[in-house]
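Next come the structures, one after another.
Read-outs: derived from the displayed coordinates by stated rules, not from any lab. Here the structure is a predicted model, which is why all the values come from computation and not from measurement. Cβ atoms are built from the backbone, for glycine too; each structure is taken alone.
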Structure P
């Protein structure tokens, strides 16, 4: 006697998808008696019948299930029933895999189109294009409420990778959308339209769009009209097709719900100067706000300035007009301002709470939604994070700044030497051609800088790369925006 084995013939040609009759399958069975020995039999032989792309649209149209295997089972207890459960994932490590039941009819193992499509949308993509999936199978011998997993508790049959074309969603989305405006609400033209920016991810998996606008007072007047135009409508050159406007139930003009249709109600736009307009095509919501490129800071000491001399330091910057970051040497207290002055300044309502971790790094969190000064626990350099939409505030005290890369095996950072004002940091470092490296803070990857030497940024920036073997003098400059670094060969 021998344990269950599998023969998976991946290259079987000319075998069509098998169709399964309706079969009531229990939920993936629990291993009710893990102490029992593994079933032994002459063999479980599975023959793969998946080839090419699994086209769920065609199978649904034909009323078929997804054929997976034909099987032969010998020396199987007559009182037990074979049950097979699939695990589906977007990677071959199967982390977070979805569990999908299968159907057994005759000598075929199948999966329902709806079950596979639901797992695909949950774990792979909500989009409409074919994508690769990884699937493996666990087999059980079930007898009433008891079951035993064939091959052992961690054994899987037939790990496979194949392509799946999902069902089309009920609501199809365009890949492009445009912000269109009109000064009178009745005259619309594609000439008065600008395309929304979007990530490289498909619109179903990332339904968020944004555009930066900048209208003068003459154009905005007492209120300019706007609609959102799908790419298909824009390409037609006429606004008689589908458009997206505001819901009549909205209570605010700068945020709320959207509706789709051929005669939607236009929204009202009132911002003069730079603004950020966001909308979510899946949720059909929008908001717009003044686009602030930078926040300034004033305090008893902030990067060499003081509110005693009426000066402000331009510290905070953003790449999305919502999340702002900055580095500042702060004495004890400060406030934010959207301009170089006291107009619109803000602080906190309740004091920021600071905690020092076991690693010696002090981090403070709070909400910058009040008028009180923001205090820090020590005269030091701080990395500041502000979400302007929620006013969530985080300050991390910077104890060290260093460089890390191929020259030190990506181990601990080689520490840089700070200037007295903590805004200039230097180090001399030997490097080999091809060495990649980055700048990071507190000997940790939470805050790191990369990108280009004349414009450093912390948002998953790429590594630097040494062009020529030698000894280099590296200087980090944090006193002005953008942050910069100079790398000079000695």
Structure Q
């Protein structure tokens, strides 16, 4: 009997007598099985070819199956297998972990020990007598309807916590009637019953609402909630939607790999991972929100940079969490993804919406969209827009999509870490894609000492951001001009102030 088999036999016998708590771990393997048959679909290869990225990638190949089988042979159930990270997730006791580390093919074992926050499970706001939801009205989404752009033929993946009642929700019935729901997969707990009937908490409708915000239309009220009406959907459940649930980030990684293997390029994830309730010692730390540290962030980054996917994620609802610093959650901290926060009707950040980290050289969130009910319902609005962009130009790269969205923002020239580049303007997106002349809002720069008077005929409230530098906001406010005059005073520690008027943006540079 060789040494590996001896270790396995000892491990099996030893584990039988061990009875203690287990934690979930990532087990990373030293080598990949490059002899595996085609690991992804022809559609995936075709997407990569069209985008000009490598079609053959070693990260498409996972661990050797006989090495993975070792864990089941000793009575341990592998939860998920990640091809991208060449790893499996598995529950291990302390003693089982020690024994697993002795396997010669194991490179590293890393604990999965973070918690999840989900946004509230309220439904999108209805505006009586208004055809577009306010979120769509704010971003001028009606121009897509005039063009007849509905996202036809575009595949969208939705990674979420549950899709309870989706097949009975009247706002997305057209997706079922027209067979636009192509595939579903439960990575958290394969239900014994129907995929749409698994309800362990009220939060299990979260994914249903997110899908509605991408492609929902209420025929009774004649109200549009999302613009991707003719897109195809691939639904992945990766979480229990209970608020204090332990993160199953391996499920998220398995889901994004599943979507990539099917050739699905566009994905929405309205799940964010940050701090926890039960055991704070196991939560992420604010300084880890750098877009590189978390494994789920690394997976998101790989999906965009290496696999050519377009990933739209919610920025998070930690804006009022002072202990956390109010910053974005992961994977919303990843530079390459499109992170979406929430703004109010005046374009100011909703109090709950997470802001970007200060000590990075990129802006987060990238955009904001109106939402009273969490950034979870802001991100899918943008996902719907992206679907229409891909319908118009299927070969758009993620970086190109992101630049177009940022250019269309009402703060395109003066972004900040509260609202990013602001809320998009769909008319500008169409103009860009149709290569028409683009008219950007004029930006003026003024210098002042302690105060400055701005002349304006604008009667509506004016959104103002006071900043410590060119991007990091100290405070925001809504002010009103009196008699055509608006006086702005320099606040303590403020270096720059941004005023958003209807006809222009004014950037005030305060002198010391």
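Observations
- At a computed -7000 (helix-only ellipticity at 222 nm (-39500 (n - 2.57) for each DSSP H run of 4 or more, over all residues; to 500)), which of P, Q: Q
- Among P, Q, structure where relative contact order in percent (Cα under 8 Å, 6 or more apart) as derived comes to 7: P
- Which entry (P, Q) yields the derived value 8.6 for distance in nm of label points 7 Å out along Cα→Cβ at positions 75 and 371: P
- Which of P, Q leads on FRET efficiency 1/(1 + (r/R0)^6) of positions 99 and 307 (r between Cβ atoms, R0 = 41 Å, to 0.05), largest value: Q
- Among P, Q, which structure scores highest (criterion: distance in nm of label points 7 Å out along Cα→Cβ at positions 131 and 451): Q
- Structure from which 29 was derived, percent of Cα pairs over 38 Å apart, options P, Q: Q
- Structure (P, Q) behind the derived value 0.95 of FRET efficiency 1/(1 + (r/R0)^6) of positions 51 and 187 (r between Cβ atoms, R0 = 41 Å, to 0.05): Q
- Structures P, Q, by FRET efficiency 1/(1 + (r/R0)^6) of positions 163 and 179 (r between Cβ atoms, R0 = 25 Å, to 0.05): label with the highest value: Q
- When FRET efficiency 1/(1 + (r/R0)^6) of positions 91 and 331 (r between Cβ atoms, R0 = 30 Å, to 0.05) is computed for each of P, Q, the largest belongs to: Q
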